[in-house]
Structure P
Amino acid sequence: MSSLSKLTIKAVSRQSKLSPIEARRNKLLAGINEQMEVADAAMRGEQYAVTIPRWTKNEAGEKVRVQRQKVVRSWFFAQDDGFYVQCKYGAKTVPLTKDGNAVFVKELAAVKPSLELLRSAIANGELDTNIENAIKSLQKRHKLTISS
């Protein structure tokens, strides 16, 4: 009697794969949620930082994993007597319409509600084509850099 005959073996395939569109939405929604934390910290006059693991060498020259603080860059900035709020996918600013890529608000307190509206638009799929176009332009620029 073989060892495998004692096990119950079945053919199975994973079903929890997200479509590329859903994965992009989830990535952008995570970024929006993080920016909401950045906006809260800005309202308190603080910087928002996250703890991330990094590999470094200790005094003995061994590689060790340490926790470091990383300040999260905001997607909003002060200009023209107000604040502009942008939506970013990686390093690329996602155009919100064909004419503009930022939301203008008069005060810092209005940044968070505008981020909430962007979050609902992303969740509803209103920016899917804009995200895809931003990714294509990044890929196109990356290919030009490699081939040059």
Structure Q
Amino acid sequence: MTDSMHPAAERLIEQMGLQWESEGRPRIAGRLFALMLLEDRDFTLGELAHTLQASRGSMSTNTRLLESQGVIERVAKSGDRRIYYRLTSDPYRAMIESHLKRMERTKDVVAQARKELAIETKKKHTRLAEIERFHKFAITTMNTFLTEHLKRAT
């Protein structure tokens, strides 16, 4: 990190990276997200790499990842050939929607398996039905949460 960054900001960036890593996501993506939360401005790839002390290749990979998830966006500036990156206007919505898609896929996989498998025991059938119900409930709850979030964001 840069010498001018507050120690609490550095800790947040590092802890967010570790948190994302514990969830199976790239650590640098979590660090990048935290930096953009703290610094309300546009960054070039080089600035991001320098600030987070990461390679440009890693930064490029992770900006593409966050961009594909709707968390950050590319920005062009007139007269400047460089690409800039910034948080989208509602990165939290994108995060919720991404999580919902993963849960929908899991629910669908389980539902399809339950239909196709000849379940030998009631216990196996019950476990598959339970995980399907769990995901349906979680999806319904998260959709309600997303609706409330959108109401508050406007």
Structure R
Amino acid sequence: MEKEFVMIKPDAVQRGLIGTLINRLERTGLKIIAMKFLHVTTDLAEKHYEVHKGKPFYPALVEFITSGPAVAMVIEGPDAVKITRKIVGATNPAEAAPGTIRGDFGINIGRNLIHASDSPENAKTEIAIYFSDDELVDWTPTIAPWFTE
């Protein structure tokens, strides 16, 4: 099973979209194995966005993600990264397809509601920033056979 890191960003929290966005992810059959409501610290944000350090938009990324509470999650399932990225939609909401989270709720690239790791490798790195191994819950939904072969 593949793991994916997802963060519901401060703009989505402030807009009251936590439940709606989690519902969109859960309806696919992917399962949440860890979740926490937190205020991202500058230290965590700098680790999370380290790959962008030195780019012109880096300070704004750190400032935004630390501007209010967020929800960090680990989602698990077959092809979890690919499936989640499809549900989330293009980074720029103006380019995101209708039916995706960003296509339906986003309007600005700087306030695009949700983060999802772009590869299994990056998911592992980002999960380790926000969660310890003992915070990941190993469980099987009773309806799992109805989602996968």
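Largest in distance in nm of label points 7 Å out along Cα→Cβ at positions 19 and 59 among the labelled structures P, Q, R is structure P. To test your reading of the models, identify which of P, Q, R gives -23500 for helix-only ellipticity at 222 nm (-39500 (n - 2.57) for each DSSP H run of 4 or more, over all residues; to 500) when calculated. Going through each structure in turn, the value belongs to Q. If volume of the Cα convex hull per residue in Å³ is calculated from each of P, Q, R, which structure is the one that comes out at 109? This value belongs to structure R.
Could you tell me which structure in P, Q, R was used to calculate distance in nm of label points 7 Å out along Cα→Cβ at positions 35 and 91 as 2.7? This value belongs to structure R. Can you spot which of P, Q, R the value 22, 16, 12 was calculated from, given it is semi-axes √(5λ) of the Cα gyration tensor in Å, for residues 51-114 alone? Here the read-out was taken from R. Once FRET efficiency 1/(1 + (r/R0)^6) of positions 43 and 131 (r between Cβ atoms, R0 = 30 Å, to 0.05) is evaluated on every structure in P, Q, R, the highest one turns out to be R. Here the criterion is relative contact order in percent (Cα under 8 Å, 6 or more apart), and among P, Q, R the highest value is seen for R.
Bear in mind these aren't lab numbers, they're just calculated from the coordinates by the rules spelled out. Computed from a prediction, not measured in an experiment: that's the story for all the values here. Cβ atoms are built from the backbone, for glycine too; each structure is taken alone.
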